[in-house]
1. Suppose you compute helix-only ellipticity at 222 nm (-39500 (n - 2.57) for each DSSP H run of 4 or more, over all residues; to 500) for every structure in 1, 2: which one lands on -13500?
2. One of 1, 2 was used to compute distance in nm of label points 7 Å out along Cα→Cβ at positions 199 and 247, and the answer was 3.3. Which one was it?
3. The value 21.0, 63 for Rg and Dmax of the Cα atoms in Å, for residues 119-350 alone was derived from one model only; which of 1, 2 is it?
4. Of the structures labelled 1, 2, one was used to calculate mean count of other Cβ atoms within 10 Å over residues 215-222, giving 14.0. Name it.
5. When you work out Rg/Rh (Cα atoms, Kirkwood Rh) for each of the structures 1, 2, which one comes out largest?
6. Output the label of whichever structure in 1, 2 has the greatest value of distance in nm of label points 7 Å out along Cα→Cβ at positions 191 and 223.
7. Going by mean count of other Cβ atoms within 10 Å over residues 23-30, which of structures 1, 2 comes out largest?
8. Using the calculated result 18.5 for mean count of other Cβ atoms within 10 Å over residues 183-190, pick out the matching structure from 1, 2.
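Quick note: the coordinates plus some simple rules give every number you see, no bench work behind them. The structure displayed is predicted, hence computed values, not measured ones. Cβ atoms are built from the backbone, for glycine too; each structure is taken alone.
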Structure 1
Amino acid sequence: MKLLSKEICPDFRNYPERILQFGEGNFLRGFVDWQVQVLNQKTDFNGSVVVVQPRGSEKIERLNRQDGLFTLYLQGIKEGKPVNEHLVIDSISRGINLHTAYQDYIELAGKEELRFIVSNTTEAGIAFNPEDKLEDRPQKSFPGKLTAFLYYRFQAFSGDGQKGCIIIPCELIENNGEKLKEIVLQYAKVWNLGQGFTDWVNNANTFCSSLVDRIVPGFPEDTIEEKTAELGYKDDLLVVGEQYHLWAIQGPEWLKKELPVSGIGLNTLVVDDLAPFRTRKVRILNGAHTTMTAVGYLYGLNTVEEAVNDPEVGNFIRGFISDEIIPTLEGSKEELTIYADEVLSRFANPYIKHYLMSISLNSISKFQARNLPALLDYVNQNNALPKRMVFALSSLIYFYRGKRGHEDIAIQDSPEVLEYFKTLWEQFDSNAFGFGELSKKVLSEQTLWGMNLLQVPNLSEAVSENLQSIHKNGIRQALKELLDKAIFQEGL
């Protein structure tokens, strides 16, 4: 069976390369690149995407072997009815391997038609790396790579104020556009790129914070043979996503003309203020994802659907949202509850196999960004700990031990985080210290959480107690005891 390429799909158009995309992963392909295709089909947008990788290059090579084409299955409720549909996405023109073709990256910066830059490098991606240098090919960090690209463009057009870019990061951190701009300007200063470049970044480029929402589990390993037979070709980059989507972009009014998303069936909005969209979505949907990942996986479950449908884990997740998240949010509790019910319904989508391991990437930084603000708000409001959230934190720390029973867990995180937990758990296993000391060490590590969590009253003791219970009794019994206590206290 032939591999998907323009040889077997020769009718697809070639569009001007108007978008640089940092990230070749499932989400951006099933979210942004799909929307670019809709824009090309329904408006005069007339643009394609050039993809570069924030990390390794395996998917870039696969993308180029398929001429940028991939199949997207959208499965779920559409206009009130269950819909399972698929289409071939042709909005990607090519991928550039930054390790082997960096000159192509420099040349792209000089393309007249390039206008947009989008990214999704996880919450850990928008960070300054002091080791990065302009002459690196490539720089280690995403902001370092972006700063270099903008500098090449600044040089290519001699600082022309009409040749700036619209930069829309999709990472789930607050004010992602502003944060990214701050780091770009930090690199400009450290690299001595000159006041002219700094002024050009500030005046010619527009950094838009954005919020994204679509569940994109990715490659359907469990049904790929069935889908391949249906399609009649092989697709190594096939992606599955839900029907629902939202992209809220905080930007100027003129952006609506350059990104003509209105009236074409896309739930993409250019708004003045992201805050109401962001806090609700990050704390309820993304926070629930992060909360269930370690708990559900250690419990023996593998997908989000299994987790929300499991009597114990599902009860845990629903209680986490209703009792520990919604009370910390501003706005109508009725509307928040309706939104939460919609999220739980999306989690239970029978078409979607969203593997817990696929959303476990960089779980520590995700907990810091998604869950920790809610934990702190709950403590401030109630002068007590949110027990389910603390149990999720404890489970996450235990998850980073790297074992589910006798099975190794392929944890995905930065080398520094992986090495930290490897050393910590090796010391624990050699009886260097017990759970009390382990808890204190982890919670006081500010590089993990952005603060010293020993400042939170009684948190270290609660985490230590949970870790001991999980280790001694197994997570099933530990979770049962937690839920039994919650039911008892709620009944008082």
Structure 2
Amino acid sequence: MTLAPSPPASFERSDWSSAFRNVGQELEAFVEPVSGTIPAELAGTLYRNGPGRLERGGVWMHHPFDGDGMITALRFEGGKAHLRNRFVRTEGFEAEEKAGQLLYRGVFGTQKPGGLLANAFDLRLKNIANTHVVRLGDQLLALWEASSPHALDPETLETRGLTLLDGVLAPGEAFSAHPRFDPGHHGDARMVTFGVKAGPTSTVRLMEFDAAGALVADQRRRFKGFAFLHDFAITPHWAVFLQNAVAFNPLPFVFGQKGAAQCLSSKPGQKGQFWLVPRSGEGEPRLIEAPEGFVFHHLNAFEDAATGELVVDSIFYADFPSIGPDVDFRQVDFQSLPEGQLKRCRIDLATGAVHTELLEPRCCEFAMVNPNRQGLEARYAWMAVTERERGNDPLQVIEKLDLTTGERWLWSAAPRGFVTEPVMVPRPGATAEDQPAEDDGWVLVLIWNGARGASDLVILNAHDLSEQAVIPLPLAIPYGLHGSWAAA
């Protein structure tokens, strides 16, 4: 059987790459839809984090993930929307602003001016606070997983400074940029997160906080091997980690030739391992062989009461996707990068057997379920996908996937628009007698509009992905990483 060739790409590289720029302003303004209306019931704030400074002193970052973090907040109330953006005033940001040049190396390969002599043996890492932003108690936390969070004012976005969360963290201790929010499996809602101290033997610290920000559970577990963990998943009883089969050779980093993340490499032919940590803190973790592939992000996990299996949905790559030291990220060949595909792993806890099923062959990333179904079986997922059904391209489409039937709904920003991580917001005000459908709510997504050279906020109906409103923003926001919703 001969497969038909993939259709041509649906984008112009210049439109896609035009998002990689420095943000030159911090502003606040009321913004209005150019089409549709903002739902009156939508009340709260969409927070987004991502690199906003990609060049200093004429030197561009080797990889956008090395850029300084900038928070964008869109506050909704009474059918109106208010925009505010602020850089996170980290110590490194302030020092480089004053100096007008790069003073630190980047984890993803950015080097200071001066060549090898200036970079060799400089192992300092600048906390760039650029990966995620979440609300915890009365603080907004800007997260970067290699060090401590920065606390911000949730209203003004003013940087309050590094926080050790009332003594929970040691200075410089790693704190994940990918927490999970338990909607109340054990009574009250919790933020569940982790930190990793990596080495030949790695320590994973699992922490759980109540809604006010108090630590309510804390445990440390040790595992053999160098741990590379960006994300994890939770169920009522388990914290689920997938340790990828990777090797880390620090010598090129030490000698100033590569960034630390560029020193990671996959182990061909070797499989990863699921680390299943009991959230109760009782008993030993379960170690179970995982399928081949590399995982950055998980969609969700749940415990199947009918079969007794632990089910984990994750986005798998055939290999670790990376950009080499001599490649300009704006000129990257997408077809040379592995595709991310959503797969379901059913783990038999009695035997350790794992059955894998492909849920979405289309290249995808940044998937989420209704937050009220976090850790439970969910019917629907929302994610960013490519316009083409096969092959790797920039993400231009939002997809809703029925995880039971496989039915799909698509909203496309192509040919000149590019999507980021969608955030699903359930419709508020439900009572026990009037539970809404799982897909009753909205999907909020920041779009890079190549035609305008600026960003738009699009509000979609979560049920059928019909457009509710398109709001052009007076701001050019580079592609970001993660964001969250805080209800009013």
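1. 1
2. 1
3. The value was obtained from structure 1.
4. 2
5. The structure with the largest value is 1.
6. Between 1, 2, the highest calculated value is found for 1.
7. Once mean count of other Cβ atoms within 10 Å over residues 23-30 is worked out for each structure, 1 has the highest.
8. 1
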